[in-house]
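What follows is calculated from the coordinates using simple rules that are stated; it is not laboratory data. Since this is a predicted model, take the numbers as computed values, not measurements. Cβ atoms are built from the backbone, for glycine too; each structure is taken alone.
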Structure 1
Amino acid sequence: MSEHRIFKTSFAKVYPMYVQKAERKGRTRAEVDQIICWLTGYSADGLQHQLDAGCDIETFFAEAPAMHPNRALIKGVVCGVRVEDVADPLMQQIRYLDKLIDELAKGKAMEKILRS
C-alpha cells in the first residue's frame, strides 16, 4: 500500500485550518493548542517550534514527546471513518486529532474533549 499524501503535508499548513474551524464556532486558538498539546505531549513552545520548522505530519507525530494514554478513549466518526477502526497507526493519530477538533467546534466541554 502506498503512503497517504497527508503524511508528507506540512503540519504548519493544516494547523491554521484547525484554528479556523474552531474560531468559526466561537472557540479559540488557545483551545486548539491545548488539545494538540494534550494529545501529543508537546509543550506550547514545542508546538510552536514544530510549526516554525515546517515539519510534515508524519514527523510531527513521530517526534511527539508522549502520546496521551487516554487517546484510546477517543471514539466516533470523522469523514465517514470510525477512528477506533483505523488500521494505520499514523492515520489513526491524525484522525484522533481531527475528532478532537470536531468536538471542540461542536461546542463540547473541554473536560470531555480531553477525556478527563
Structure 2
Amino acid sequence: YGHAFGDLCLVRAAQLIRKVVTMPGAFAARYGGEEFVVVLPKTTEDRAAQVGEMLRKAFEQTTVTQGKQSKNMTISIGVACTIPSQPGLEEKLLSVADACLYQSKENGRNQVTPSEKLAGQ
C-alpha cells in the first residue's frame, strides 16, 4: 500500500493505543517497524492480557482509508509480566513478550498470547 499509507496506519495505531491504554503510569513506544511496546506498571499478566484484548478489538473495528485505499486493521499481541529486580531483566521481559507476539502471528494473527500460554512452557 506504500509508505504514506503505512505511515497513516502507524499514526492510527498510536491513536488507538493512547485511547485504550489509560492506566496511570502506562506508556507506549514504537519498538521497530510496525511494532509497539506498551508498559503497564503494577499490572498482573491477566490484566495486561485483558488490556491487550481491548486493544485487539479496537484495532479490529478500525478501518484506515486514504484515497481509494482502505484496509481493516488487526493486531497481534504478546504479553509478558515481571518485576525487574536485577539489571538486564528488562531485555528478558522484552524477549518473552516478543516470543508471545510471534506465537500470536503463527497461530493466525489478530490475537493475544500471554506468556503463560507460550508453546513449550
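Quick notes on this structure:
- When P(r) over Cα pairs in 10 Å bins from 0, in percent is computed for each of 1, 2, the one that comes out at 14, 49, 35, 3 is 1.
- Of the structures 1, 2, the one that 4.8 was derived from, the read-out being distance in nm of label points 7 Å out along Cα→Cβ at positions 69 and 85: 2
- Entry that produces 31 once relative contact order in percent (Cα under 8 Å, 6 or more apart) is calculated, selected from 1, 2: 1
- Computed 3.7 for distance in nm of label points 7 Å out along Cα→Cβ at positions 53 and 77 - originating structure among 1, 2: 1
- In this comparison of 1, 2, the computed figure 2.3 for distance in nm of label points 7 Å out along Cα→Cβ at positions 5 and 101 is attributed to 2.
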